[in-house]
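Multiple structures are listed underneath, in structure tokens.
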Structure I
Amino acid sequence: MPLKKMMKEQLQIRKAVRPDIEVILRLNHATKTSRVWQMQQSEENGELTTRFIETQLPREMRIPYHHSPEALEEKWNELSLILVGCIDQTPIGYITLDSCFSSDLILIRDLVVHEVWRRQGVATRLIETAINWAKERGYERLLLEMSSKNFPAVSFAKKSGFEYSGFNDNYFANRDIAIFFTRDLRIRLRG
């Protein structure tokens, strides 16, 4: 059976339990890309301009994960929610949600899918479940963080209805530029 069809039929999203951590930590958190968002800044006439330009790399590069996966075990009780996507009760992906910044905002700290299951809809289902959970609790926005080098994550964020909302060049311990995408969860009536 093709992976995508099997995934649609068998993928279950559930709240993570402690034994899932061992499996989650073994997932390959790195990704590969041949494109990045390169930051350019210029100052002219007292105006500072920052922009990100999609740039083709001369060759594919491996991007290490921006958080230590092992820190998940330490932060387990501090996070608002950890969801896992499972096939045959085995986690193949996960998402972590943190509400520590604002009463109306949920930060997605981690969104990781086993490399065999990437581009099969697992991350989309995890995001959809997170959106439903957040809406049920009255949150108004989801914030997704990633490295500017993680072009697959940038593409996924845009495809999933997130909009670019800022950057921080002193955010990750590895000194990568963090970029943020936000998705508004409020229902807007058109008049």
Structure II
Amino acid sequence: MANTKKIFTVQNLAEKLRQAKGLILTDYSGLNVGQINKLRGEIKKAGGEFEVVKNTLLCLAAESSKFQSASWRTSSKLVGPTAALWIYAEEFSPLKVLEDFRRQTELPKIKFGFWEGEEIGLERIRELASLPSLAELQTKLITILHSPTSCFVWMLNTNIAKLIFILKSACQLAGREGGEN
């Protein structure tokens, strides 16, 4: 008979699977507790969640989720120590935090992941991590929309400045010529 703690853990994981837009499974071996806690904190600030999970309990939770037909549950992909990165929003910020951490420490190793129920590999995960955030895209859009207006105002000011320069030069030239007569 399964103990109450494991039943609760499976139910908790199943709920997270239902809510998550994305899930990245990693091999955390080689990381110490301090590094895991640091990564966990940074990911939480970015809107995600990073936790160590038991493979068998995650497979049990997946049976009642959108991942139920996933081949990973029966393959050798889910072996060894596993930590899950849960992404709950459309934003990839938690994934960016994980990728930045990986660049610095070369750990944890990414096994594979899911985005909206579809299994994705390491290359797709890196691709998603490199996408600009929503805030970055909004800033670029505002800059692009603002740019033609700024250029137009600059051109008007430049032409007016040139006209003033020509008139000032003409007045100075006329003043010199008028003073000589």
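No lab work stands behind these numbers, since they all come straight from the coordinates. Model, not experiment: these values are computed from the prediction. Cβ atoms are built from the backbone, for glycine too; each structure is taken alone.
One of I, II was used to compute distance in nm of label points 7 Å out along Cα→Cβ at positions 60 and 156, and the answer was 7.0. Which one was it?
Label of the source structure: II.
If you work out mean projected area of the Cα convex hull in nm², for residues 100-163 alone for I, II, which one comes out largest?
Largest value of mean projected area of the Cα convex hull in nm², for residues 100-163 alone: II.
Figure out for me which of the structures I, II the number -20000 belongs to, where helix-only ellipticity at 222 nm (-39500 (n - 2.57) for each DSSP H run of 4 or more, over all residues; to 500) was derived from the coordinates.
It was calculated from structure II.
If we compute mean projected area of the Cα convex hull in nm² for structures I, II, which one ends up with the highest value?
Comparing I, II, the top value of mean projected area of the Cα convex hull in nm² belongs to II.
Here relative contact order in percent (Cα under 8 Å, 6 or more apart) was calculated and came to 27; which of the structures I, II was it taken from?
The correct label is II.
A value of 3.3 was computed for distance in nm of label points 7 Å out along Cα→Cβ at positions 20 and 36; which of I, II is the source structure?
The read-out was computed on structure I.
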